[in-house]
Structure P
Amino acid sequence: MQINATFIVQIANFALCSVVLSKFLLKPFMQAIQQKQAARQTLNTILGYKGRQEQLLIQSKHDRLASFKNHIKHAYQPPPITAVEQPLFEEKPISDTYVQEMIEKATKVVIEKVSHAK
């Protein structure tokens, strides 16, 4: 295997490029990624804390509501209900003339329906 000058220049070029790229491109890029991860971690911590506070607040309100319902249930006694008999409808005396008029009206309606049905 022969090592000539072009191969040595390629190795030096690769080393120089990798040093320059890592210093000017890779380090700032990695720092930006780490800052975003730290910000995300902080936000998750804050949201987790607020989420726990909300859960405690909801539980507190639920407990107070249950206590209030229990208090109302035992403190309020509705008055006893007494049954009062009332007629469902008023009974009016029906006269013979009224009955006769209703029979005549019903007869006319039946006759009209039968005559139209033919």
Structure Q
Amino acid sequence: MEKINFPDPGIIFLSRGTTLEDKPYWAYVMIPMDNMDAYLKAQAEGPFSLQDYGHVIYWDEGEEPPESVKQEMFELYGTYDNFAEDVVKKLEKTPAGRQFIEMVKKEAAKFKPEE
């Protein structure tokens, strides 16, 4: 796999879910910052296509990507499984970080589907 140089700034991460055929999948995606709100809203509302919101770098059916794919994604893009959790742990250690987490939670709550 060759590294893709994306034209827009965004976030690359491992997404997991189920296909329209109800099979588990994993996908490394790059969601441009301009599409992040729409992506989060679509994720909260139900079935959607990843391609509508960003670039699918690599995907397959199954629960987890093979270790070789994880390693290649780390080498090319610096991604790793617990990135988000590690960031939150570091943010929780400072007052400004905790304030940022609360702000993100408030924004994320806007995307929860109405009952």
Structure R
Amino acid sequence: MASINLRGLQAFRNGIKPTLEEAVERTANQIADVERQLVPVDTGALQATIRVEDGATPLARKVIAGDEAAGVDYAPAVEYGTDHANYPAQPFVTPAAEAISLERNVRDGLRALAGRSRI
């Protein structure tokens, strides 16, 4: 008969939220890293603005490209292109987001938590 480790189960339960927060943070940082690799670089200004910011909740992060205050407000034009023939789309946000798996980061985090909790 299988036994249940109640302390381990409680440790797992207590660790779920921090584990999810870490997975979301890790995922956002991985996406930002890939964006920095993929963004076309002329002066490097757009690349330098790619960053992760807190979202509306502890389980939300925003990956930002561009900074209006610094005059780097053209990230959408780079991502999607413009009507001008000399400015075709050069996607870097969408491919970065598609390349990174939040699900994998959550799964890996929960597996590690289960191992540490000994359940």
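Given a computed value of 4.2 for distance in nm of label points 7 Å out along Cα→Cβ at positions 84 and 100, which structure among P, Q, R does it belong to?
P
1.8 is what came out when distance in nm of label points 7 Å out along Cα→Cβ at positions 76 and 92 was calculated for one structure; which of P, Q, R is it?
The read-out comes from structure R.
Quick check: 19.5, 70 is what I get for Rg and Dmax of the Cα atoms in Å, calculated from one of P, Q, R. Which structure matches?
R
Quick one: helix-only ellipticity at 222 nm (-39500 (n - 2.57) for each DSSP H run of 4 or more, over all residues; to 500) came out at -12000 when computed from one of P, Q, R, so which one is it? Walk me through the numbers on the way to the answer.
On the way: P: -27000; Q: -12000; R: -18000.
Structure Q accounts for this read-out.
Laboratory data are not the source of any read-out in this text; all were calculated from the coordinates shown. Everything numeric in this text was worked out from a predicted model, so none of it was measured. Cβ atoms are built from the backbone, for glycine too; each structure is taken alone.
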